[in-house]
Structures are given as structure tokens and as C-alpha cells.
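Where a number appears in this text, it was derived from the coordinates with a stated rule and is not lab data. Since this is a predicted model, take the numbers as computed values, not measurements. Cβ atoms are built from the backbone, for glycine too; each structure is taken alone.
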Structure P
Amino acid sequence: MVSDLGPRGLATLAGLGPFASLWRQLGQHFHDARLQQLFGRYATYCGSSPWSAPATLMLVAQVEMDGVWSVTGGMHQIAKAMAELGERNGVQARYNTRCEKITLHGGRVSGVQLASGELIETDHVVFNGDVAALGAGLLGDALRRPFPTRPVAKRSLSAVTYAMHARTQGFPLVRHNVFFNRDYQREFEDIFHRHQRPSEGTVYVCAQDRQDDGLGHEKAERILCLINAPANGDEPAPNESEITEWEKNAFEMMRRCGLEIEASSAQSVRTLPQDFASRFPGSSGALYGQATHGWLSAFDRPSARSKIPGLYLAGGSVHPGPGVPMAAMSGRLAAATLMADLGLIHRSRRVVISGGTSMR
């Protein structure tokens, strides 16, 4: 950083606030707590608290002003396009196949053992699950030591979500909507310090059939409601009465803001942190891997090359971080690192790839 930026550049970087919290730095720009609350929302993009996340996350707002992309046909089309591209280039995809273990021989990767007992021998593996699964021994005890377990205090946000086919009225929804609660700080203290569901959480509503004109929608539409929650998916699920009470509070808050959502239980699917923990082994329901708290947090994430020869890492729990763009970049970095180790690409001077990540 010193050689690239020089003294002036480092001074500029310090001025962006890597050593201050996002909330504190926002207070120097906005004197209305509601505006701080609005721009503090960017901390949740990486599953973090605005009171603990570094102020450099203010740059996300600048990036969004340059334009936010949507995908025709939905996000699933990205995975579908990648699968089709791989298959055209000789990839043999295996779906619904559980991996039991990454095997080692002489301290380096030797293969992948499936639940069926089949052993696929290989010298290299790219793992894109949550790195915490490796530390928990879910892919073999031999992988525990190089990958320490993630303590509760470092887990990112989880969520309770409601995917509905519903009618809405009373509020001019656009595609992305956020309904803030009245005590924002308490919400994050409940989640990150008390490790409990807040009595009233912020609700994000995605009305994915809408455009950004705010016009009404007379028919039933696809609605996703997401409410921040602690990553306690490794604990027993709350009982139904607790869930009902929490759900009631969230929808009552939206009702006070003017939004009425009408959906039957048959048209709604609820997902708890325990469900996310089951879907993503080792994550404990943390949707963004490790929380981005403190200025050193960016350096805490594992890199593409692991300490085990032949094992490479990708996904939202490693560098550069969570979210579709950065997780995709991690895949590119893992591929480039593997190819460099195999001697398949020529080493050259350092360059900057799309997204601003420098690599050799």
C-alpha cells in the first residue's frame, strides 16, 4: 500500500475513515439520525453493524450512484449461464451429490470422497462453501487445524425471510424498500452483543415485479421480506409462538408505515437462521461469513490459496467478501491462483482487474 499510494495516498485513505466506525463518520455528514440510519444500512450489505463496521463502507453509496445492475430472468440465470459455459468447455457437473470428505495424502489434497463412497482422485480442489465448515471438520478432521472455527462474536448477520405471492396496498412500493424501526442501535446490540432476535427489526421488502416508478400493482405479486437476525442457526429453533410474535411485530411496523401485505400461509415460505444453517453447512446461519467489524476485518478473510497444498478457496466467506459481485471475483481469483500454480499462465507485472483488486 505504501509503494502504490505513497504518503499522500495513505493520507487520503486515512481521510476515508478506515479507523472510524461507519456510524460515527456518518454523524459528521448528517445531523438527522434518520439520514444516518439510511446510509448506515450499507453496513448490512456485508452482514455487519454500522456501529462496528469501518467507515470506508460509505464508498458503497458512491458505487451505487454509478448504476446498479439487474439480471433478466432473475439471479438464477447467472448460475445457469456459468453451468452452461462450463459444460461447453468439458465440465462434468454433478448436482444433488453430497461431499463427505476432502482427502489428503502427505499433507496435500488427494481427492474428494462422496457420500456414495466413490472417491474422485484429484490434486486440486476449489472449495466454495463456508470456510467455517472446514474448521468444524465437516469435510474431514484433517482440515480442522488450518481453519479455525468462527467464534459467535465474529459471525455476520443472519435473517428471517418471507417469500410470498401476495397482494399489497397503501404504500407505493418500488423494487427495493426498507422499513426502519424506531431504535436502530438497539437492533444491532440485540443481534451482535445479546445474540437475540430484536423485538422490532428493520424490514427489507423486495417487490421484484415492480419498476422504480412507485406505481400501484393491482394483482398478486412476488414479495420477499427480510428481517435482520442473529446467526444462531446452530441453536434450537424458537417455538411457534415466539416466531408468530416476532412476525406480528414486523408486519405491524410496516402497517404503521402504510403497507398492507395480504398473503395466505399456502402462498408464503418462511426461512429461519436454522434453515440457512442447514442449507449452508458450517455457517450457523451467518449469511455473509465473517462480520466486517473493525479496520483489520478486511485482512482477516482467508485468501484464495489455503495453507493446504492443492486446496483453493472461493465464495462469500473469503477475500474479497460477500455479495454476488465479490463472490464472483473470489472465483476468478481462485482460478487465476490455481492456474498460476500449475504454470498455465505467464507471470507478468501486477495489473488491476475489473473491480479494483490488484493481483500478481
Structure Q
Amino acid sequence: MRVVELAGGSPAAYCTHLLAGYGAEVVRVEGHGDQTWTLSEDEAIYLLPGKDRIALGEDPVGELGQLVAAADAVVADGLPGRYDVPAWRQANPALVAVTIAPFGQTGPDRHQRADDLIAFAAGGTMSLTGDPGSTPLITGGSQAMYFAGLHAFSALLAAYYGSVIHGEGAWVDLSLQECLAGALELYGPAAANGEPAALRFGNYHRAVWAVYPCADGYAGVFCLERQVPALFALIGDPVLREERFRDPLQRQAHDEELSAYVLSFMIEHTGDELTRLGAEHRIPFGKVRTPAELIAGHALHERGFFDHVTTSDGHVLPVPGRPFIPFDWSGGGAVPAVQPAMATTVAQRWQSR
């Protein structure tokens, strides 16, 4: 697959990062993308290896058109209206174009800007995040941006499959807000008398589904109903055999009391001890780990999760690798330099295949 990325922010760059890792040839066109979103230095180290980076020459519109005409797909993010996607598709009917805008290509808010924070709020996700009765919060990192990039990746693959089968491409119009709104699942937009429902639970949803202090930090337990008996047996307090705790319908009325028993057990064990006990007793415990602990730990290394990237100053850094293990993956390497005036050369090479 031959893919053109019009350099913008992390949504498009993450989509093509996944495509490149799984075998696509990705050319990132620098200096011609929308600047609604841009990459930080850390994101560039993570998202750019495995791609060719080129800058357009004296005829940027013509060179870009030639490049897209020879491509299988093009990915761009930012505000709508910068690119003539219908003209691209007319010149190349098999082309798959994926555009990611804050609020999509159409509609009353299409020209409004949005960053990760605004997307979390406008998409409804922020209504779920934070402590009950307190202000809504945003999660760490840039999860909305990467979530949109993941949507773009899967949508592009589906459209490309259709193009291979039928010879007809597609224009996939993604809204950052809509990607977030579509992920709310059973906590989707809910209202009572026109007012948003209060859905924030913080770290505590119920006694058997919560994050607690443990002996060396924090750990979580997240039991489905079939796993509750094993948790009670491990805690070992005879009171948990009583019907008011064993019966899930009665348990809700005694949730606060039950949480005290769970807390007293959790706080006596370290996160690693709970993880080991969980594996032995089939109970879903998990330690809340810092990024440094995740990198230093053995689990992700044993899975082959990390790629290693060599930066321009010679440092070798671990970055997240393949998300789906069963498939071949080519990640890591060096952060590529920008090559000027290479669009025509790349287009000719693609056309000759």
C-alpha cells in the first residue's frame, strides 16, 4: 500500500505510523499540511520512523497532485477546505482519502478548532472522568488525538479493501468529536429533564470494581460477577459468606461495608503481590504503574511490545510498538530527515509499479 500523509498532527501521523509498521510505504509531505495540529518533539520521535519525509518543490500543488494520483491512500488532519479531495478522487478513482477534522467536513461547527481537551468535552468523554460531585477532568496524554488516529487506521483499511475488490475508492470524513462520542458505550449521552446525567465515578465504581491504596501505591480490582466468589475466598473473611454479600442484588445495598473488607485486604499487599495472586486465583488485579515502571518491567519486554528509535543526537529510546501481536511488524529505526523536492521522483516510482 502506498500512502501519502500530509504532515499535520498526531491523528494523521498515528494512523500512518500503524500503516507503516504493518508494511505500507508511507511518504509524509512536510510543510504542506494544515497547522491546526502539530507534533511535539517526543511525538515526532515516536511517530515518524519508518516513513519517508519529503518537502515539495517549486510547484507544490502540481507535485502533490502527481503524488496523490499515484497513491493508494492519502491521510490528512486539520480544518476542512484546504484540499480538493473530489479532484484527487476524480484523477484517481481508486484513491482512499481519509480526512480528520475537529468537527468533520460539514455541519455548523466545521470551522471551529479543537484540541485534545475540547474534544474530550465536546465528545462527552469528560462527563465520565473525575470524582463524583467535582469538576470533570481530562485523562493523561493526548488520548482523543490518538483515538481519532486509530479510527482513521481501521476506516482506511476497510475502504482500501473495498477499493481493491471493486476498484472504487472512498472519502472517509472523520470528526474528532464524533470519534469520542461514539466510544461512550453504555454511558452514552443521557439526560433527565434536559440536564446531563451525573456519570462520574472517579476511581471507585463499586466495591469489587475500583482502585484502592495498596502497600506500595495503588492497585485495582475489576471483578465480573463470576469472579466475585474467588475474590471473597482469597480475602478469607467469614462475613463475606453471608447472603447479603453473596447475592449481587443485595450486595449493592451493602457496598460501602464491602469496600472496607476489600480495602483492608488490598492495603496489606504490594501491587506485585496482588498481580501474582490474581494470576494464581484468576482474579483481575492490576497495579497502577508509572511510565518508568512499565519500561523497566519485564512483561511488555517479553511481549516484544517496545520498539527502539535512534534520535538525531544518537540516543536510543524505547517507544510503544505493535498493538496487535499476531501480525508482522516493522517498527523503530531512526528518525528520518526531510528530503527536498522528492515528490515527483516518488510519484514516478509508484507509477512504474
Structure R
Amino acid sequence: MKNKIEEIIKEKILILDGAMGTMIQQYNFTEEDYRGDRFKDFKVSVKGNNDLLSITQPEVIKEIHRKYLAAGADIIETNTFSGTTIAMADYQMEDLVTELNFQSAKIAREVADEFTAKEPNKPRFVVGSMGPTNKTASMSPEVNDPGYRAITFEELRTAYKQQAEALIDGGVDLLLVETVFDTLNAKAALFAIEEIKEERNIHIPVMVSGTITDASGRTLSGQTAESFLISVSHIPLLTVGLNCALGAKQLTPYLQTISDKTSFGVSAHPNAGLPNAFGEYDESPQDMAGQIKEYLDKNLINIVGGCCGTTPAHIKAIADVVKDYQPRMVDGS
């Protein structure tokens, strides 16, 4: 199965799932729901720690995965966007990182295997989600001290290695270094993954997805789409692409740049439009699918899904449009 995805993306466009956080919000969980029995006396508030739900509300996470697979997703992301010691420090839950990633991967694996067993001709894959953390290695958070860094490359490498090892142990098929706003952070993740591959003598496909923060067409740390691509292309990747921050329409020119310049596969999982005044996303499934059709008409992508604001209805609408198109040519196809 692990080797098959490289071949499948040459034959068809694969559908990635949509937003985990958007779906979790619909449950209106309380502090007590997040805590469950195990953490009922925990010392700080844990409401909002969505990764923790893989331990305290595993059936809900499974249900969300099932909804995306039923909508047509070929690949589901683990519930581990904040699954590093760096991000978990906000909740004083650094000690749980290995368990959180392992359990999240195990849950997603079980559900993916359920669907593959029902439709063996449509294998379902699990990708380990590795978010950007809440610190940046390239920029100073202190206006008056531009040389200061809140995190080092080595600290990021160590944190990402712990996360990736637990995801692999939990049974993921591939890894996704996503929502990259600082390529130095991503390089630490990629370095850690390459270390694991060498130490364990394993092959695991890797996706990298950056985020363009605004109409400037640059990442938060100042790179253009092309310079971001060049910065990560020394690693053998399954796909390189973009997600979050912008809606499908706004991402198109930057995806075009990446598609024109790489021999890797290309992925995209945009938001459901731009956020409104309340930080919510209004773009309907049909509107979003209509915009993604432009990617297809221009032959830009191999994997496509949704980020903030997307739901199983969005993924179904995208899958319905995608089925009539061939994937973008990748190296060796």
C-alpha cells in the first residue's frame, strides 16, 4: 500500500479530506468534553485542544473521518495538526505527544481500512498531519530585537522527529508537512523525517504544503511560491503544494507557478473562501468546486481537498467535479 500511492497519483487525482477543526466545532464541546474522565482534574484549561480529542473523544474523531471517506476522500489526515511538544506546551501536555500522535494515527488507520475493505478497488490512505507549530525559526517575535529567535532548528527537529515516529508507529501511509509559513520550520521537519527513514531503513512518501498569507503572494517569512518550492526540492517529495490562508480562486496563480516549475506531484487544499468579519467561511460546496474546476482545466494538480471551513459536503462536491479529469503529469509518468 505504501508504494502504491506514487503510482496512483499518476493515474487519477486523489481527494484529500476537509477541515477537522470545522467539523469539531459543530459538536460544541465543553471543557468537560475535552477533558473526559482521564483529565477531569487537569491543572489548566484544555478546551480547544483538538488533538486531545483523539484520546478523550475517539469515537467522534472516527465519525468525522468516516464522513470524509463517505464523501469521496481517498486520503484522510490524522488529528495531529498541533501534535508537537512545542504546540502542546500551551496546554502543558508535552508528555502526551507520543500517545496523541500514535492514537490519532491508529484511529484514522482503522477507519481507512474499513473503507478499503468495502471498496478494494479504491484504497484509502492515512496521512500524518504535521502542522507548523506556533513558533518561527526565521523571524524574531521581538520588534526591538530582530536577532532574537523563540525556537532553534534543533528544537524543531527534535519535536518533529518525535511526532513523525509516533505517526509512523500508529500506521500512517505518508506524512504531510503542512501550512508552512516558515520554510526553516519545514526544513527541520523534513530533516527529521529523512533521519527516521535512514535509521529505520524505511520508505515513506512525504507531502509538503505551504501557505501564502495574503495578496502579496508570499509566505509569512517572505518567500514567493517559487522560492518556497526551490527551498524544499532537495528532498524527494510525493507532492508539493499550497493550503490554507486563501480560497481556491486566490490560490490559482501560485499553484500555476509551482506546477510549472516542479517534477513532483502538486497538491492543494484551500479554505472555503476568505473568512468573513466573524472569522467564518461562507463559500458553498458548489462555489468551491466551481473554482477548483479551474485547477483541473489548467491541469495543475494531483491531490486536492479542503482546509478551513470545508466539510464533507465540500469534499463531495470537489470529488464529483474531479472524477472527469486526468491528473497532472508527474515525473516518470
As an exercise: helix-only ellipticity at 222 nm (-39500 (n - 2.57) for each DSSP H run of 4 or more, over all residues; to 500), calculated from one structure in P, Q, R, equals -10500. Which structure is it? Q
If you work out distance in nm of label points 7 Å out along Cα→Cβ at positions 126 and 302 for P, Q, R, which one comes out largest? Q
Can you spot which of P, Q, R the value 0.98 was calculated from, given it is Rg/Rh (Cα atoms, Kirkwood Rh), for residues 134-245 alone? R
Value 2.4, calculated as distance in nm of label points 7 Å out along Cα→Cβ at positions 118 and 150 from one of P, Q, R, is from structure Q
Figure out for me which of the structures P, Q, R the number 27, 18, 12 belongs to, where semi-axes √(5λ) of the Cα gyration tensor in Å, for residues 182-277 alone was derived from the coordinates. Q
Highest-scoring label, criterion being mean count of other Cβ atoms within 10 Å over residues 6-13, among P, Q, R: Q
